[in-house]
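Just below sit the structures, each encoded as structure tokens.
Every number here is computed from the coordinates shown, using simple stated rules; none is lab data. Worth saying up front: this structure is predicted, and the values here are computed from it rather than measured. Cβ atoms are built from the backbone, for glycine too; each structure is taken alone.
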Structure I
Amino acid sequence: MAFLTSQSLWNIASPVWLVVLPLLVAAFGWRKQLTGANWWWLAIATMVLVLAFVSPIGVLAGGYLFSAHMVQHLLLLLIVPLCLTLFLPREPIESLLNRPGMSKLNSLLSTPIFGWIAGLGAMWLWHVPSLCSAATQSDVLSVVRSATFLAAGMAFWWPIYSPMSRFRLDPLLAVIYLFSACAGCTLLGIYITFTPVSVCPAFANPVDRVGILTSLYQAGFTPMVDQQLGGLLMWVPPCSLYICAILSVLCRWYATEEHSTTDNLPEASL
């Protein structure tokens, strides 16, 4: 679509660079200390973070299209934190958490319900109509919301993909954890999709900054249709991701059990 190449839909000067560039510089400076890190995951995390703010997703999410707003939130809450968690190397993180004064953080990270409440709570909290509109219209609240999503997402994925096995849930509990999160997304998605009222009034009458709203409305893409699409995006993609995570947990459990069984087999003798 030609309008996607419009300069007005690309925010090259986005403040997200103030996060991405120092993150990359710090990671490069500490590369020797980050032994065992999977750098591909950091690369993906930073690319997705930039995509969420610099691309048309970020521009349209700023009070223009609710569906774009939902895509941005899912990237910040689920994809970027997942990639960052998978990037973290075991030994440096374990050394950091074993330092004096880290007992409270250790306690929080050892409590899976904290991660579950953080992940689902952030998702529901920032879609309360008054908060959603306020954060969309205020730059300061928008930054707070984005930071909340990233932190809550890291807390959510920690019991599943922590680099230290002592923080990970047992496979059965991990499946319950992820399945219940899927249920939480489904309920919110159903509400957003089928409610007759606007869940984020800031998107009900957007200002046509890039000149595409008339064409969208003529094609039937009204604010209510936009909200319904946003509800479906909240509903289907997260649950698909959680199902993939469940499968990965089961595969990890199977591989661990198979390795344990192989190690316990008696040696063959003539």
Structure II
Amino acid sequence: MIIILFAAMGMLIGVVSGFFGVGGGFILTPILLLLGTEPIPAITISLLYTIGTSLSGAFAHFKMKNVKWKEASIIALSGMAATQAANPLVYSLNNNGYDETVIPFAYILILSYFAWSLLVFKKKNTLNTRKPVKKWAFVFLNIIGVFGGFISAMLGVGGGFIIVPLLISIGGFYPKHAIGTSLLSVLFIVSTGFITYFIKSPIDLSAGAFLLAGGLAGAQAGAFMTGKYKHAEMRSMLGMLYLFTALSMVLKLFGLDVIGMAILCLFLGYLYIKMFLKWIGKRKKARSF
């Protein structure tokens, strides 16, 4: 029964991962913590899970030609280096008992900013008219990689939830290209982070294996659904996901873990229903022709 639950949870998070190119770790890590998992094992399992979903999602987006290889390689290299700087910080927070406060607070700050950038700026910077950064592109991509890699290793996430909105809002990428490029770079970033944690603190990875099995299937389905939505609609949905996740972390800081997870799960349920109805609608249109 537990095996089925882990596989199902992995699949559902994988759908979100493949659709938004966010790895899924920023949803999985809080869930594992609520289930009583210690922070460092939770981060390690989450990074392992993100390796699988990123690999699956990146392959799907590669087939759809949504990956920009040069940009992805720059982000990946700088991100891999940054994971090595974040790892000692996490162990220090864990040893001093600050991890259960600092990590949720970091989630709140980062997710709130990106929710704001995607939802508030969407009218000012339309996706079809914003010009990409060219003059400082190399520096810009390295900054994204360092930021994404550091947060990845600190919070047990893929870093895609940072990389994707920055590529869209500042880099001028279309959402589909931002997602595909992010997934490829995240694959290398989380692999480095996972290996570093696992060498220092070996753990039983059986739960991660079942989560990963479900996630691989879910990521393919999520990536497939990106072709069913317009750029602006995907941007709004991603912004709302960040907003609700930040809200759940606020509630966690006040000890309202169950309420926070209930709110997050309700919004995720809304997204799944929305995707399912969109898929049904597209099938009906296809049959009518």
Structure III
Amino acid sequence: MPRFDAIDYGSDSASGDFCQSLRETGFGVLSNHPLDKSLITKIYDHWLTFFSENLAGEYPRDFAMQVATQDGYFSREIAESAKGESEQDIKEYFHFYPWGRCPSSLRQELQAYFELASALASELLDWIQQHTPDDISGGYSESLSDMIVDSRETLLRVLHYPHLTGHEPTGALRAAAHEDINLITILPSSNQSGLQVKGSDGRWIDVPEGDDKLVVNIGDMLQEVSGGYYPSTTHRVINPTFAANKPRMSLPLFLHPRPDVRLSERYTAASYLEERLRELGVK
């Protein structure tokens, strides 16, 4: 069964331990990471207010998602369904790109976090490159961290899983079992537990969360780039028990290559993303 022992970001063995965890489980959990925890807390608090009511007179509906650009607010009614699932996830969310729309009172915080997390992600991609065998990395079209340079596709998603009412469709989850599309995902601890990873034996394992934890997982694009050396692992967010039935906030940063980057002989980043968005029913 996979273990998710937190790896101290500042330790001498951090890069090797982190990449070993990615190889074995598709996930790595870092402690003592450099992202600003107070900034993350502010983002959660301010966006919970925005989703629940409004903030400074700006409402989610004012930023309704645009199909062509995929930025803005995705309501519960149009939230994605996991690949192969019929029920929509129980969530609403906002897609933030530096070039896209954002409530004016919330942009500065999101932009600051986006830049910090993107810089850390670049470092982690260098770790992965460093610990990839030459016969695997030799097939990369360029270094992993170079793939994201100047990319306009990297996405910061502000997720709100609302308080459950008891009237949700049978079998619906906050996030049904799925894999991420991108290279890697950077995920600071949520304000509520619920994230689980599917082990190789089919059992679900709770991913540890806490104020100082950062979860990183492999996406399908890195699996494609590495020819399966780094596995994209299935994960989900389960519904809370009655006693823990509170809104849940989450802030994943999905690192995407530039559209022209060749992932493999079969796909460019653009063709891969287009295929997956159609499968999810959001394009």
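General observations
- helix-only ellipticity at 222 nm (-39500 (n - 2.57) for each DSSP H run of 4 or more, over all residues; to 500) from the coordinates reads -28000; which among I, II, III: II
- Ranking I, II, III by distance in nm of label points 7 Å out along Cα→Cβ at positions 141 and 173, the structure that comes out highest: I
- Each of structures I, II, III was scored by distance in nm of label points 7 Å out along Cα→Cβ at positions 77 and 229; the highest score is held by III.
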